Structures are given as C-alpha cells and as structure tokens.
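Read-outs throughout are calculated quantities, based only on the coordinates presented, and are distinct from any laboratory measurement. This is a predicted model, so every value here is computed, not measured. Cβ atoms are built from the backbone, for glycine too; each structure is taken alone.
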Structure P
C-alpha cells in the first residue's frame with residue numbers, strides 16, 4: 001500500500017480549491033486498494049513548506065493540490081530529500097504541471113499519481129529560494145503582481161487581463177544579463193528564465209526548455225512597443241516569439257541580472273519583490289523527483 005500525503009491549499013484558484021477538495025478526496029478513494037491518502041490543509045503562507053519538510057520521511061509521496069505557488073512551497077521542503085513530488089493542479093496558471101506533462105484534469109492527475117513513476121527534475125535556485133518552473137523579471141514580474149490584485153476572475157483569463165493592464169504602464173529598464181560567460185547590457189522589457197517551457201497559463205517564452213535537460217533557458221526581450229506585443233501575442237501560444245528581432249533565446253546554468261533601477265520579479269508565479277536590483281540564479285540538476 002503506497003502511503004501518500006496530499007498538502008492542499010484552500011486559497012488556490014481564488015479560493016475555489018475549497019469546494020474542489022471534496023471532489024479530490026472522493027476521487028482518491030477509487031484507488032484505496034493500492035494507495036492510502038492523508039490530507040493536510042495549509043493555514044498560511046509557507047505552511048506547505050513546513051508540512052512537506054516535517055512529514056516527507058513518513059510518506060512515499062508528497063502531493064501538492066493547488067497552483068504553481070503551492071507546488072513551489074512544497075518543493076522548498078522536498079529538495080534534498082528522497083521523497084518525490086506529485087501534483088494535482090488547481091491554480092490560476094498550472095504551468096509547472098504543463099511543463100511536467102501532468103494532466104490538468106483532476107481524475108487523470110490522481111490516476112497518474114497512483115499509476116505513474118517518479119523521474120528526476122531539475123530545480124533552479126534564485127536569491128536563496130528554489131524554483132521548479134520559471135522566474136520572470138521586468139514586464140513579466142509586474143504582470144504577475146497585477147494578476148495577484150485581480151480577485152474577480154479565475155483561471156488564465158486573470159493572466160490575460162493582467163498582461164493588458166501592465167502593457168500600458170511598463171517601460172523597459174536598463175539591465176545587465178550574464179549567462180555563463182555571455183553578457184548582454186541593453187534596455188530590457190522582459191527577461192524570462194525557464195526550467196520548463198510554459199508560463200502565464202500556457203504561454204511559451206522559453207519553448208525549448210525541458211525540466212530535465214540540465215539547463216536554464218532565457219528569453220530576453222529588448223524595448224518593444226505595446227502594439228507590437230498585441231499584434232504578435234499568438235506567438236506566445238505557439239512558442240515562436242523569438243521570430244521578433246527584439247527577442248533572443250539563450251541557455252546556461254549560472255545567470256546574473258543587475259539593474260540600477262528596481263526590477264519586479266516573480267518566482268513560480270509568486271511575487272518575489274517589486275524593487276529588486278540583483279538576481280543570482282543557478283541550476284541544480286536532478287534535484288527533485290517528480291511523478292510525471
């Protein structure tokens with residue numbers, strides 16, 4: 001009998017996870033012949049990290065029920081342990097689930113947890129914090145902050161509204177980006193760092209990224225007009241944004257970003273800060289086992 005801990009965030013998807021939790025508990029009972037599920041509910045920020053760190057050794061698998069922020073918190077407590085991570089996606093973007101090939105359907109995700117196997121996943125490290133999917137700097141970081149302020153919508157539409165809000169209130173900032181031994185110093189609209197290809201509910205800033213390729217992928221966007229972004233928005237869905245002359249794609253394992261002006265930054269969809277001046281990132285290959 002596989003012993004499984006589910007750490008559930010009731011605040012995920014603008015609080016919609018509270019009602020969905022009952023359905024998840026019912027669905028897990030369909031596997032009671034081979035899996036035993038225990039549920040713990042988070043009560044405050046970082047509680048998921050505490051629960052994962054305290055109970056990982058008691059279970060064969062720790063599952064996150066929530067969005068990318070919840071998965072990030074749980075990963076903080078599992079990196080360095082032998083206990084794999086699994087995901088029941090129920091957030092605004094669910095981009096780590098997309099990057100890991102985890103079904104977004106609740107039943108299919110639970111079936112995978114019981115029938116699938118864990119495989120190594122790379123993890124990033126930025127300013128003292130792990131990340132499993134992506135870091136966004138500049139426009140991306142600001143749009144993430146705007147999305148967090150929108151309480152009257154759910155799902156990917158939140159991200160779309162936040163993007164259009166940010167578009168009219170964000171200007172490029174001079175930044176120095178160093179990727180291994182390559183340095184780029186330009187007026188920068190956006191930098192996306194991807195461990196996986198997806199961000200913003202299925203958009204692709206780093207389309208070549210894979211969570212097990214032992215590389216961080218970088219999308220650098222120079223100063224660009226809002227009108228050009230709107231005209232080329234479909235390219236973010238198809239992973240062809242680098243066709244624009246303002247966009248270049250890179251990869252490496254050690255990355256630094258410096259700016260004399262404040263940079264808004266998100267880590268796995270959670271605001272790291274709005275006034276950050278320096279970021280140090282590095283890759284930790286195969287640092288986490290993930291059921292995918």
Structure Q
C-alpha cells in the first residue's frame with residue numbers, strides 16, 4: 001500500500017509522506033511486528049504513549065518471541081515512522097509518533113466496534129464494475145486485494161458487490177489508485193429477484209472459511225481463566241484483529257444459518273473486559289520498571 005499524502009501534498013514541493021500500515025500488519029500478521037502493533041494499541045496508546053524496551057522484551061518473552069526478533073520489530077517500526085526512540089543512558093524509551101496515535105486510534109475503533117454482523121439493512125447494494133485487462137497485472141492486483149479488504153465480494157467478470165453503500169468513496173479511491181476510474185462503473189441498486197440470494201452470497205464470499213476462523217477463535221479463548229492476563233490479552237486482541245478484514249459484515253438475513261460470528265464477538269467483548277484490568281496493571285508494572 002503506498003503512503004498516503006498529507007492534505008495538499010501534491011501541490012506542495014517536498015511534502016512529507018504519511019507512513020502507511022500494510023494490510024498484512026493491519027490484519028494482525030502473525031509476526032513480532034504484528035504483535036507489536038497490537039501491544040502498542042492496547043497498552044501504550046491508552047497510557048502515556050511510551051514504552052521502555054525492557055517492558056516490550058518482557059511482554060514478548062511471555063508470548064514466545066525471542067529478544068532479537070523483538071528488537072528488530074521495534075527498530076523497523078521506528079524506521080517506518082511509527083515510533084521515536086529516546087535514549088536515557090543505556091536505556092531506550094519508545095514514544096508513539098502523531099501518525100501512530102492516529103493510526104492506532106482508527107484501528108482500535110475498527111477492532112472494538114466490530115460485532116461479527118452488519119447493522120440493519122435497507123436492501124441496497126453497492127456494485128462496482130471494473131473490467132481490468134489481463135495484461136495490467138498491477139491494476140488487477142490493486143482492485144482485487146483492496147476491494148476484498150473493503151469487504152466486497154466478487155461475482156466474476158469484473159463485478160464486485162457490497163451491502164454497504166456507504167463504502168462508495170472507498171471503492172472509488174481503490175479504482176483511482178488502480179488507474180481504472182475512467183473505465184469503471186459504480187452503482188447503488190436494489191435486487192429485484194431471479195436466482196437465490198443466498199447462492200449469490202455464497203458465490204461472492206467464502207463464508208465457510210470465515211466460519212472456520214470464528215470457531216477456532218471461540219475454541220482458543222473458551223477458558224475464561226487467563227493464567228497470564230497480559231499475554232492472553234495481547235493474544236486475544238491480536239486474534240480478533242483479523243476479523244474486520246476477512247468478514248464482510250453482512251446483514252443477518254444474508255448470513256448462513258450456522259454463523260459463529262455473533263458468538264465470537266460476544267466472547268471477545270467478555271474476555272477483553274474480564275482480563276483488561278489485570279493486564280493493564282501488569283503492563284504498568286513492567287513499564288514502570290524501565
């Protein structure tokens with residue numbers, strides 16, 4: 001994903017690019033850097049915006065992450081513009097940049113407000129028709145990956161659908177990034193019949209794969225006793241982070257009869273609230289040690 005530009009940056013010489021978080025890390029990549037973003041959003045953003053290296057090392061050791069990988073994650077995250085190091089003797093304290101605060105705040109809203117199902121639906125669909133030439137591999141990748149990320153399903157032949165008309169601006173932005181805005185078409189429409197709507201939904205989205213992910217999440221966090229509250233809280237939030245990117249948040253009437261998304265969302269909310277107090281106290285203890 002290319003870096004977003006500051007407002008008016010295209011018109012200003014030497015404008016500074018705003019760092020962008022890759023979709024892989026935004027969705028909770030199973031890596032030290034992915035876990036670091038989870039820890040920053042869960043504990044650092046909500047306190048004074050700083051973390052000692054020793055605290056991050058101690059927390060990650062509980063997650064089975066080796067010291068070398070943790071240090072590399074901190075350095076690479078700083079190099080990307082999300083953290084600023086502050087040296088105090090031989091120790092290093094990391095401070096969230098302004099961009100990091102905005103990114104993590106937006107991410108927290110997306111993660112904690114996600115409920116595994118869409119809101120009440122008025123029956124309108126957002127349709128995007130974009131026939132990208134086979135030869136333009138870059139544009140095809142941009143359209144496919146970013147519309148999927150935005151929750152669109154594909155019916156083939158360049159037709160993408162979403163039951164969320166309010167995502168029109170996001171879809172148009174994707175088409176412009178791919179250089180296809182001059183040839184694509186965007187509609188908001190209602191479905192009038194012919195064919196089974198559930199068959200259409202099954203063709204557009206692999207809901208069975210999402211259901212499997214929800215069942216794994218429920219099984220993994222079924223036990224309400226956290227053991228190590230700090231480690232389990234990080235693991236909980238990190239695991240939940242992937243669902244806003246793989247679940248299109250379809251209205252309830254479009255979901256299959258067997259759907260664990262709602263149960264998983266309730267479980268996430270319960271465990272997060274249940275473990276939060278102890279996890280935050282433990283993070284504060286580690287970070288106060290410096």
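Of the structures labelled P, Q, one was used to calculate helix-only ellipticity at 222 nm (-39500 (n - 2.57) for each DSSP H run of 4 or more, over all residues; to 500), giving -8000. Name it.
Answer for the origin of the read-out: P.
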Comparing P, Q on mean count of other Cβ atoms within 10 Å over residues 95-102, the highest sits with P
Calculated from one of P, Q, Cα extents along the principal axes in Å reads 68, 54, 30, and the structure in question is Q
Mean count of other Cβ atoms within 10 Å over residues 63-70 gets 14.2 when computed on, of labels P, Q, structure Q
Highest-scoring structure on FRET efficiency 1/(1 + (r/R0)^6) of positions 87 and 151 (r between Cβ atoms, R0 = 41 Å, to 0.05) (candidates P, Q) is P
Note: P(r) over Cα pairs in 5 Å bins from 0, in percent, for residues 127-230 alone at 2, 12, 20, 23, 22, 13, 6, 1, 0, derived from one of structures P, Q, originates from structure P
